[in-house]
Structure 1
Amino acid sequence: MARLQKAGAYSEGETFDRLDRGECSFGVDASGDVLDEFDEEEVDEIRQKIGEFQAITLEYPGVSCIRDLLGEVIQGLSGLLDTNYGELIEYGEVLARFQREPLWDWRFTVGE
């Protein structure tokens, strides 16, 4: 969470915090409420893969914005990115994919 707060102009909000970074603005929710959308078995599976974790929801204006942000803040961390398109991708693979395919957009690669 500290990396997100340092990645731009960060301000706390009532429902979502806000991160402004250049031309991109993000909604940030670190409440963990997003886990309510997962089955208990799914959460257990995630814990088995990466151990205890903090779920953070990011609302973003476009993939180029989130790609740049993630490229900076997840470097060297263990975790999973839920693409919201049926995939949970380990952070290391996310960064490798950004390097291999600079324009990668997970919204259009499911099932390919």
Structure 2
Amino acid sequence: MKDISKTLEEWGSWIANDQNAINLLNNNKKELIPERIKLRKKCTHHNANIINDLMRRLMVHNKEDYQLLINYYVFGKTFIQLAKYERCSDTYIGKKLKKAEGVIEGMLIFSGVN
């Protein structure tokens, strides 16, 4: 696969266009997904299933990183919005996001998927 942030953007768009997945992620909250997320290029179903599996593993082991990736890539929240929610700086959010992306990328490498 290519750059992990690009892959996660495409996965986020794929998820955003799947109403069943959004209902599961939203937990019956009325959070709207910006149209710009839905209009992004989508990944293939094969790649989306691989990322879904990795995200499922991340949710079990690190709920905070999982939620950060979901909020950023699926719900389209900005660093500022995430920082307000976490009560920290936007640069700290950027570092946490890079760490979470690195975890997913590492899991992807170890899974042996190209």
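Here percent of Cα pairs over 16 Å apart was derived from just one of the structures 1, 2, and that gives 62; the source is 1. Can you spot which of 1, 2 the value -21000 was calculated from, given it is helix-only ellipticity at 222 nm (-39500 (n - 2.57) for each DSSP H run of 4 or more, over all residues; to 500)? This figure was derived from 2. When relative contact order in percent (Cα under 8 Å, 6 or more apart) is computed across structures 1, 2, the figure 18 traces back to 1. Here distance in nm of label points 7 Å out along Cα→Cβ at positions 5 and 93 is compared for structures 1, 2. The highest value is that of 1.
Laboratory data are not the source of any read-out in this text; all were calculated from the coordinates shown. In this text, all values refer to a predicted model and were calculated from it rather than measured experimentally. Cβ atoms are built from the backbone, for glycine too; each structure is taken alone.
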